[in-house]
Every structure is written in structure tokens, then in C-alpha cells.
1. Starting from the value 2.2: which structure in I, II was distance in nm of label points 7 Å out along Cα→Cβ at positions 8 and 144 calculated from?
2. Given -0.60, -1.32, -1.48 as the derived value for log10 I(q)/I(0) by the Debye sum over Cα atoms at q = 0.11, 0.16, 0.17 Å⁻¹, which of the supplied structures I, II does it correspond to?
3. One of I, II was used to calculate relative contact order in percent (Cα under 8 Å, 6 or more apart), giving 27; which?
4. As an exercise: helix-only ellipticity at 222 nm (-39500 (n - 2.57) for each DSSP H run of 4 or more, over all residues; to 500), calculated from one structure in I, II, equals -14500. Which structure is it?
5. Matching task: 24, 19, 14 is the computed value of semi-axes √(5λ) of the Cα gyration tensor in Å, for residues 56-175 alone. Pick the structure from I, II.
Structure I
Amino acid sequence: MYKQRFFKYYVSTHIAERKGAISLDEFRRRAPYYKEQLGRLLPQRRDARIADVGCGNGSLVWYLQSAGYSAVEGVDVSAEQIAAGRALGLQAIQQADLRTYLAGNIERFDLVILRDVIEHFTKEEILGVLDQAVAALRPGGRLLIQVPNAEAPFAGRIRYGDFTHELAFSVSSLQQLLKIVGLEAIRCYPTVPVFRGPTAPLRQLLWRLVEACYKLMIFAEIGRGHYIVTQSLIAVGVRPAQLATTRG
């Protein structure tokens, strides 16, 4: 119940202090990040039905519409966030509990996005949310998730950066979770840093050096594996044509 109190004032107590005022300029500034981090994971068809569940102020919905996707909608529990997005002209977003929303949209979407969402729930709640998200996908549809990466060197920065966060994930635990809810062809990706401005070449060089050092440290300890060390982690899974009974 305490989360309702936090989400009611999510913009004024959390978003605004870190990111400033919500504006179309801010949406435009974020567009290159969405293109770099998510572009290759989006449907090729511009008429694909896409739901951004936990859309916040709608910046990703705005980006997808700007990129030509004609059937995009978003939902978020925070009335403040939705009001901010609607004030900028976004009509394809609504305020609602995501579980109620998903339950009312069975087998409707080609892509469901849960970006920075499931870490706000307990483990038991997460299973229920993901079961509903998978049920909202058409056969062959995909679920895209972004979560805090527990294997990142500074994992605590995001994990504890929001009082409503419950946990973080590793590649292994996220793959395990998505298999349990029936997804196939699961792939995990880093949230690739996007460098802009006059310091971009220096920051890019520093990141490559630091990333290599982090991966080398893990290799020195365990000797093998595919390492993702960015602070957030992206996973994509596919709903099979015949969805088996959820493993329970």
C-alpha cells in the first residue's frame, strides 16, 4: 500500500528532481537513446500493435509514434506522469493499474514493453504480472523487459535509487524467470551507452576501457561466460504459437 503514496507524487518527488521538467525538448533529447538501445528490437512492421506498460510520462510512446508506429499505446499507474504526458499532447496514454489493463487485452499485442517496471514488484507479484503480459501477446509476439542489472559494478545505484524498487536481476535470473512464464528464444542485451556532445569521444573511450576492465575482472574469477555490465539489462522473449501451461 505504501507504493500508492509514492506513485501519487512520483513526478514531483522523484522524476523532476533528477531529470528536470517534462517537455517535448526532453522527449527529443531522449530519442537517440531509444533508437540506439531499442531500435533493433522493435517490430519491422509499422502497424504492429505495441503496448508500453509502465509508460511513465509517455516519452517512449512519443518516440515510437515519431518513428512511424501507428498502433502504440501506453499505460501507467501514476496520474502525475500521465497528466504530464497528456499536457504535451500525447493522447495514446492512460492512467490505470497495469494488471487490470493487461487482463483486458488478451492476445492483442505484437510487442509488450515493460521498461523499468517489474523491479517495483515483489517476486510473487512479478510472476503474476508477467503471466498477464504474456497472455496479452499474440502468438509469436514478443515481450521486451528492461531491469536493473545486479551484475553491474555499481548495481546499487539503480537498485536503491528508487525507494519503491524491490530487487535487481542478473542475466541468469531473468532468463529463468522468462522461461517460467512460457517464453522462448530469450535474448539479453546491454543498455548501450549513447554519447553526445563535445565530450562524447572521450566518454566513449573511457567507457570502452572501463567496460573491458569490468569484464576482465569477471573472467579472472569465473573464466567463461557472456558478461553484461551496464547498469540496466534488456531481455526479449517470444510467445510460442502454442503457449504451454505456465510452470507452477
Structure II
Amino acid sequence: MRMEIWSDVVCPWCYIGKRRLEKALARFAHADEVDVVWRSFELDPSAPTAGHVDLLDRLATKYRVSRAEAAAMNERVSGVAAGEDLAFRLDLARPGRTFDAHRLLHLAADRGRQDAVKEGLLAAYLLHGQAIADRAVLAEVGVAAGLDPAEVDAVLAGDAYAAAVRADEAEGHELGVTGVPFFVVDRRLAVSGAQSSDALLDVLQRAWDGRPPVQVVAGVVDDTAVDACGPDGCEAPAG
């Protein structure tokens, strides 16, 4: 079973949703058979790639609220995060464009390290106040998560996986993804937002229970049983 999650690495609710999914999977009897794939979604494609950006100013402009109201928004989400054992430091956050971070996540997916890199990127931005658009920061996260340093440097220095990021974003648009996190199970069930671990567990269980049974299309050819092993042994069919 595959769970695809459209999210961004500067999204507080995406980190909260990740923790809640982990708790749901810890209680799901078939967790070992769930393939979690992180898909690309840029909350702010116009964000700069260099220089200091004040998070409160950016939030105030985006949502047309005052700095005080933006600060209150951050306090609320930080309070929710604390309930998931996440100590957000949004006062230290250094926003920036996340396109390169998503390219790095595609490399990580190809190397079987995507979840570790995703965790590292979320922590870098939301817990440690590191500049998410800084390629040195991205390289540090990637290497710490087990990626090859030379390969990380090569990807970040070029445009590798750019098409894959765009493909994720286009596919998300076709699926109706307008906010993140957005969870899709086997392209049959979807849930939007950082739902509770109970709700995510319910989605996992419903998806598992609702899978169509396997249709046997081989086993008898021309009314003659073909070779197969069963509970009683591996006898060849009579013929």
C-alpha cells in the first residue's frame, strides 16, 4: 500500500502531520507494507533564494494581517506542535524558496533515504532556524541523513530532479491539492490537513480493508492444472 504526501519543508503543519502519521503507523498492523512517499509542493515559489527574510512580515503580507496577528498564529501552531513533542522556534525561522530542498528529496527517494532527509529538512527550518534555501544547509542535511556528499553537491549545483519536482506539483494540482499536508493512499483515499493520528489510522485501515481482492487469472490452462506448490506439497499435476 502506498501513501503519498504532498507537503513543503517550511510548513509547520506538515511536520505535525508527519509526527501524527508516525504515531498512526506505529499502531497499524500492516505498517511494514506501507510505502510512504513525500511529494513536492512549494507554499511560496516566489520566496527568495538568498538574503534574510522576516517570517512575520511575510506572513502578515500573505494573510493580510498585522505582525502581532502573525505572531499569534505562530504561537498557536507552536502550541499544537508541543503536543507532538516538537519544539518549534519560529522566531528563528529563515524562510526561502524550497525548490532545491525538493530536488534533494527526490535524490533521497532514489537512494532510499527520503524520510530521513525530510525529517532533517523540517527540523533544520522549524527547530533550528537554518536558512532553508541555503545550499550549504541542504548539503549538510543530506549528508547527515546518509547521502553521498559528492552526489549531493552535484545535484545542488545543477538542475537534476527539477522536472520531477514540477511533475509532483502538476500531479498535485490535478488531484486538487491546494493546501498541505495532503495524504493520498493508493490513489483511492485522500485526507487534507494535519489530521489526528486516530484519523490517519482510520484512513490507513479503511484503505487496507477496501483493497480489491486479487483476481487469479492463471492456474489452469485448457482445464489442466499447472505446476504449483500448496499446503499439501508440490506434486506435479497428473497428465
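Nothing in this text is a laboratory measurement; each read-out follows from the coordinates by a stated rule. Remember, predicted model here, so these are calculated numbers, not experimental data. Cβ atoms are built from the backbone, for glycine too; each structure is taken alone.
1. Values: I: 3.4; II: 2.2.
Clearly, the read-out refers to II.
2. Working: I: -0.60, -1.32, -1.48; II: -0.63, -1.16, -1.29.
This figure was derived from I.
3. On the way: I: 19; II: 27.
Label of the originating structure: II.
4. Values: I: -11500; II: -14500.
For helix-only ellipticity at 222 nm (-39500 (n - 2.57) for each DSSP H run of 4 or more, over all residues; to 500), the value -14500 is produced by structure II.
5. On the way: I: 24, 19, 14; II: 28, 17, 14.
Answer for the origin of the read-out: I.
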